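Each in structure tokens, the structures are laid out below.
What follows is calculated from the coordinates using simple rules that are stated; it is not laboratory data. Note that the structure is predicted; figures quoted are calculated from it, not measured. Cβ atoms are built from the backbone, for glycine too; each structure is taken alone.
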Structure P
Amino acid sequence: MYIHVEPVNDKNREAVLALKIHETQKGFVESPEQCLKEASEEKCWRPVGIYDGEQLVGFSMYGYFWQYLPFGRVWLDRLLIDRDYQGHGYGHIVLPMMIEKLRSEYHRKKIYLSVVEENQG
């Protein structure tokens, strides 16, 4: 496995938009389409594709919100693995990788997560 992230851009946008979650996860994470719309409206969001080598397997979105005084907040707000790649350990690899990415990119010790209480998984 060679897991890495790449910013969403014109080259990979359609593939990112084609990512799907499992039916049992509906309502727990927004679709990539909703996320990219938000990212176009709020420039603080950073949407990224999650890759295993050349294969797109998921999506994440994070950002820094300066308006939370006094130091702002770094959020890891979205993380999804495509339904066809779930159950292969990607989530266990990607979550700590994303946390480390945010720590190094923003130099913050606290990272806020968005969670849905009903999502027991």
Structure Q
Amino acid sequence: MTEKPYHDIPGTTVFDAEQSRRGFHLNQFCMSLMKAENRAAFKADERGYLDRWPMTEEQKDAVLRRDWNGMIALGGNIYFTSKIAAADGLSFQQIAAIMSGVTQPEYAEMMLKGGRSIEGNRSKKEPR
């Protein structure tokens, strides 16, 4: 992966062209879950359904473990990976809370107060 000037932002994965290419098949799998018959097939045999897609083992493992941040790091796009959450009956807010390491009520409160603090979440090159 090519080092980009924005790779030093703590806790942030920028979905750029490189990430898009890396996660192409992962995101295609996620989009397949838009169809009820595909959701049913996935829920009936998750590993078997994942094996239909030319994803890396690391990507498949992240899906099976519902490692939301891991999927993002492996090229997943949050809007696509949220299709897995929806298939599991989870809301976008619930997975955002999981990804943030807080409860859903804590996440909702944080968002109502303007989001996470910028402190500790800036580019390491940016002056404080």
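Brief remarks on what is shown
- When mean count of other Cβ atoms within 10 Å over residues 20-27 is computed for each of P, Q, the largest belongs to: Q
- Distance in nm of label points 7 Å out along Cα→Cβ at positions 12 and 28 derived as 3.1 - corresponding label from P, Q: Q
- Answer label among P, Q for the case where relative contact order in percent (Cα under 8 Å, 6 or more apart), calculated from the coordinates, equals 24: P
- Comparing FRET efficiency 1/(1 + (r/R0)^6) of positions 52 and 108 (r between Cβ atoms, R0 = 35 Å, to 0.05) across structures P, Q, the highest value is found for P.
- Structure responsible for -0.77, -1.10, -1.18, -1.36, with log10 I(q)/I(0) by the Debye sum over Cα atoms at q = 0.15, 0.19, 0.20, 0.23 Å⁻¹ calculated and labels P, Q on offer: Q
- Set P, Q, criterion distance in nm of label points 7 Å out along Cα→Cβ at positions 68 and 100: the highest-scoring structure is P.
- A value of -8000 for helix-only ellipticity at 222 nm (-39500 (n - 2.57) for each DSSP H run of 4 or more, over all residues; to 500), calculated from one of P, Q, originates in structure P.
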